[in-house]
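For reference, the structures are reproduced in the following blocks.
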Structure I
Amino acid sequence: MSQPMAARVPQEERTRAMRARLLEATVECLVERGFSGTSTTLVSERAGVSRGAQLHHFPTKNALVLAAVDHVTRIRGEELEAATAALPTGSHRTRAILEMLADHFTSPVFTAALELWVAARTDPDLLAAVGPLEERVGREVHRLTVELLDADESRDGVRELVQATLDLVRGLGLANTISDDARRRQRILDRWAAVLDREINRELP
């Protein structure tokens, strides 16, 4: 019993590594070429995986791109959670939170997800898969933002401020896909941080 099990472990590890290469290559293709320019053939070539192996694990393009975005979104979510440990306390905390969120929405993962949003608009099957994924991501980012801002959403207008914050950084991320918007983004985040500190009434030391 122990020998067959021991023999299977390396194969399982190789399979996981192959799937990871396929998913990472898919995200790279989405960022560089967009949804329409991404093909299963191109992904398998970039990942160094045979077409047969790729089709065995991901028989369609939609299955491949959705798995890739889900995979990297989870990783990005873990990185976002980890980044909270480095946030400062005191008067600069709100601004640092906004910077962290802006980095999230200007990342390659967001660009890849954006390609899926556009494609899903006219693809019912893709929309049925993308919709729940984006809802889950949205809920998690909202929850994290509430915790970081120490926002009491039972107070009038606070939930809307949190939602406006996420709409703002998402919109800034969208603008950044067209051109480097870093300088304007910094000015906007500076001003919005002041608004949040005033309206949420954080007790600062």
Structure II
Amino acid sequence: MTGVIIRSSPLDASAQPLLEALVAEYDGRYGTAARPGGAWSEILRYPAEAYRPPLGDFLLIVQDGETLGGGAFMSHDDETVELKRIWTRADLRRRGLAQRIVAALEDSAGRLGYTRAYLTTGFRQPEAAALYHALGYRPLFDPATDPALYRSLPFEKRIGTRAGEPADTPVHAAAASFEAATARVLALKEVQERQVLARLAGHRATAA
């Protein structure tokens, strides 16, 4: 199965298989006890318009009415986008679908003028970390360290007009404990949320 890439939205019916599968996978790997509302609370953290050009994009691979995979990005600033919601259907993995969606997201972000892609994956998702390594993403953590001491594993890559250039953000030090890593990740998410929502508010004001 190959499918075609279409622009969508987390509000579209065609996106629901992606979102529901991500929730099931995240809750299955990490549990729900430490996060009220489980993975849905993270999936619904941002409004749908944060994933709409020029601040973002939301792409799906579909074939014969079925959603095979997808992903999204949203902007942190004029340079950086964060890739989110990368997923392919479990029975179709290792067929290049994830590579296609990441490449399409990078291309879309580059066309919008962004030059850096940032993403994170969880410490219990080694296959996702391996995928991003293979796609040229630079780890912003020490791969030789216990990933639980980071909890969230960040990566970056130059895209758009700076594609091929080396990225140079300093590598983060590991936290002293899993609890400290959790606190650091939560604090970073709060900072990033403020950035994203501030950009969205600015865009709304400009468009009004």
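Rule-based calculations on the coordinates, nothing more; no lab input. Just so we're clear, the structure is a prediction, and the values are computed from it rather than from any experiment. Cβ atoms are built from the backbone, for glycine too; each structure is taken alone.
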Structure (I, II) behind the derived value 11.8 of mean projected area of the Cα convex hull in nm²: II
Which entry (I, II) yields the derived value -27000 for helix-only ellipticity at 222 nm (-39500 (n - 2.57) for each DSSP H run of 4 or more, over all residues; to 500): I
Structures I, II, by mean count of other Cβ atoms within 10 Å over residues 152-159: label with the highest value: II
Relative contact order in percent (Cα under 8 Å, 6 or more apart) - highest-scoring structure of I, II: I
Distance in nm of label points 7 Å out along Cα→Cβ at positions 24 and 40 derived as 2.3 - corresponding label from I, II: I
